[in-house]
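Next up: some structures, all given as structure tokens.
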Structure I
């Protein structure tokens, strides 16, 4: 409800009555002052869409000047011709400053983590609720567009905000899946940098269709994840003990076991096949590059005993572990 209060504040700034847009979103005016109340995603979508058009301000009072209806659509079009998501996001950040110089967005990469951060140059709105609504909305906007451009969910590794945790802090678990840090230096979202290399999947026709109902990109999380198979492989390889079953693995990927199985199936893979693939690769490396006893190799790749490991390895490669090691020795000789 805090974000509804922010929209009501934007109306009061203009000397206007928000009663009509609240009615369109089926929000009782008496409920607006109830901080513990909440609304559905559909109500939020309806409220924001109606308010942006009535105020002719897609920023809803955040900035020193209004952003007329269609401003964010123009930003999206300017990013569409980029070859990769990384280029598209750099364009978005650069062009956003041309629309509103109250904030600057930047894309940074450090090791394998990409971050989109916001630097504030002046007060955002007359009170704290508009500032919070602005920072949350801008990050949700760019995250939603990024996911749409590559037709993939982009799981967040975390988010940060330069204010204290609000009373409605539980809403951030829905808005930004992953750890959320408050009282940070700046507002930012963080994600796997490999998504930046993915090519843009959309064209002008898709853009025209999306812009007719763009708000769901901000309100609803994208589902499909084009890097899911790679991310599962990475976790299985580097955190095998922590990913001992589907539920534990799903938790590391900030999703549910059911969703994990469903999305892997959509990508033509299965958790068991990926486990076998990673185990085979790791076992082969240990057999051919070390002198560890086969029993230790079996334990290192997650098998309780040498017999079950040998049976599985033969099924994967057509060789026994000893034959695999001998073949490598013969090649070296």
Structure II
């Protein structure tokens, strides 16, 4: 089963299943001499972990990460960095009733068709639990970039249903359980999510992210454009159904003279240092009215995952730039 590695020079490989003994990851290509410990990684994992509020899954995982290799005397050695998180709160018996059933909207059917069998316990390898290692790997990517850059990435829930807002306040994102950048709308979003949860249903969402002080010159023509790798990174995340950056699909409503006045931070697939705004569409959680514990809306925990995939993309292109 190939396809478990992301990146060219800064590479993350993840392994493990939702209800297996553990999940893990290996970072290859991290430069030597960067200060690193579990304390640098854990805060980002805490933002993604399950069981953090009543608008997320009730599965209770501390997601405590351990560094197994690649760090000596508090600094990276340049060798592969191996990470592990042990699963603690699996309830595999919850899925016994559906082991012979394909759940709508899940990878159950395609895994069975491709491999001849599947891990039906919470989706196995197809579970979003795998994204914990993306977040852990991105915490290391962030340290790589921070050596010579003031780059900042911030994502937030922009829309749930018809609830949205125009002026994000980046200071309040971590002050509400849905991670919206507007406290008034956040309360309404939470109410909508809980109503869907009570009804045994789920809601989709739009996540918006801003890249501030992005390094200049990221992106390799022709097929490795920065925007192309961003798209791959976003669409590799579970439940992501769409990606756009800058004016996105709204460009169809603009004239060339209008579009030319919009600064988007990427031209010719290469970054110019200006801010980059992107948006991601998340489908409503497919796991509804079935056994198991699931998020009624994926947005709150998807926010740190989306940030993570942006960091991984930037780190990879950043190191590639150093080699040119």
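Couple of notes before you dig in:
- Across the set I, II, relative contact order in percent (Cα under 8 Å, 6 or more apart) reaches its highest value in structure II.
- At a computed -8500 (helix-only ellipticity at 222 nm (-39500 (n - 2.57) for each DSSP H run of 4 or more, over all residues; to 500)), which of I, II: II
- Per distance in nm of label points 7 Å out along Cα→Cβ at positions 17 and 273, the highest-valued of structures I, II: I
- For 3.1 (distance in nm of label points 7 Å out along Cα→Cβ at positions 145 and 169, calculated) the corresponding structure among I, II: I
- Structure from which 1, 7, 15, 20, 21, 17, 11, 5, 2, 0 was derived, P(r) over Cα pairs in 5 Å bins from 0, in percent, for residues 9-176 alone, options I, II: I
- Answer label among I, II for the case where distance in nm of label points 7 Å out along Cα→Cβ at positions 257 and 297, calculated from the coordinates, equals 3.1: I
- Entry that produces 24.7, 86 once Rg and Dmax of the Cα atoms in Å is calculated, selected from I, II: I
Each value in this text was obtained by applying a stated rule to the coordinates, not by laboratory testing. Not measured: the values here are computed from a predicted model. Cβ atoms are built from the backbone, for glycine too; each structure is taken alone.
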